[in-house]
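Structures for review follow.
Readers should treat all values here as calculations from the given coordinates under stated rules, not as data from a laboratory. These numbers were taken from a predicted model, which means no experiment stands behind them. Cβ atoms are built from the backbone, for glycine too; each structure is taken alone.
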Structure I
Amino acid sequence: MGTRKLTKSIVFVALFAALIAACAFVSIPVPGTPIPIVLQNMMVVLSGLLLGPILGTAATVLFILAGILGLPIFSGGTGGIAKIMGPTGGFIIGYAFAALVAGLICGRPKMGRKASIVRIIIAALCGFVVMYIPGVIHFMRSLDKTFAETMALCVTPYIPGDLIKMVVSILVSIPLRKTVAAFVFQDDPKKKGDK
């Protein structure tokens, strides 16, 4: 990897980590559950769709590490290791898996060929689904809830909103993948097609 390409990659990783962090200020409480409605999960999936599995996951992990170190960038402007250990911490850990899975399925953007819309849709859907797995498991263990109770508190109320966020992430990623490919990956000698 050339110095120029490495620099651009670092800049985009930092940019997307900052965008995920900025979404902490959009946090809507939901009555009866400790989990708010957030935009961060949409930005995490977008990181995978736009940057691919490596850079998208790197941006998400950078965000998580910054939050663990105490920066107030988790939902509601909170931070610290206590947030990860709390009942909603599994969802934050799930962010990294969501970016990775979305990026792996969609492939990183490349010049010369678009990823199919079907592939982008599947990538976004799987990203959102994978995000819930560690969240649900950790929530059940930390609050000693049954699976049915956890689904009622952590999953079912959020499905309509996540479907909307998934559609938005798909619509945003389709035109922006070409731009990201031109800015970040244009120096790659293998410029044909998406993996």
Structure II
Amino acid sequence: MSIKSDKWIKRMSINNKMIEPFVESNIRNDVVSYGLSSYGYDIRVSDEYKIFTNVNNSIIDPKKFDDKSFVNFKGDVCVVPANSFALARSIEYFKIPRNVLTICLGKSTYARCGIIVNVTPFEPEWEGYVTLEISNTTPLPAKIYSNEGLCQVIFFESDEDCKVSYKDKSGKYQSQVGITLPKL
């Protein structure tokens, strides 16, 4: 297994539509950076959010999730309440090859502000928009800037194809298009 470089990511994105839309360089001017980097790809957060709220005194249960636990929001800046979280989605749509696994980590600009981004690995042959979990670990409200970088995807390529891919398993989050809540 090897970490893939910018040349590999560019080739796979242009020839195989692995990332769409694909930004061939790292955009940095007055924004939280996004696009192709040396050994990864910085993905952008869209302007659609589901902000956690406890207005209805719900209990978070992954087996029986109540979508009333969230307030839908669309805008250029999302304010995540103190000690809370929001869900969002990536602007980019991913199609992961059968011999590739990714790991996604939050960008240091947000991490230094107490914002943690949690994204599960993109399994071989998974595709879709990425559902992003944005946690504000601070006692203060925190701004997230839409259409700018939020986290970086690192690609690992194996010498051989996996035995059973996410597509083979008919994974429940395959081809997701919006912010996707927990499914059982």
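Brief remarks follow.
- semi-axes √(5λ) of the Cα gyration tensor in Å, for residues 46-93 alone derived as 21, 14, 9 - corresponding label from I, II: II
- Source structure of the calculated read-out (helix-only ellipticity at 222 nm (-39500 (n - 2.57) for each DSSP H run of 4 or more, over all residues; to 500), -22500) within I, II: I.
- If FRET efficiency 1/(1 + (r/R0)^6) of positions 150 and 174 (r between Cβ atoms, R0 = 25 Å, to 0.05) is computed and equals 0.65, the structure in I, II: II
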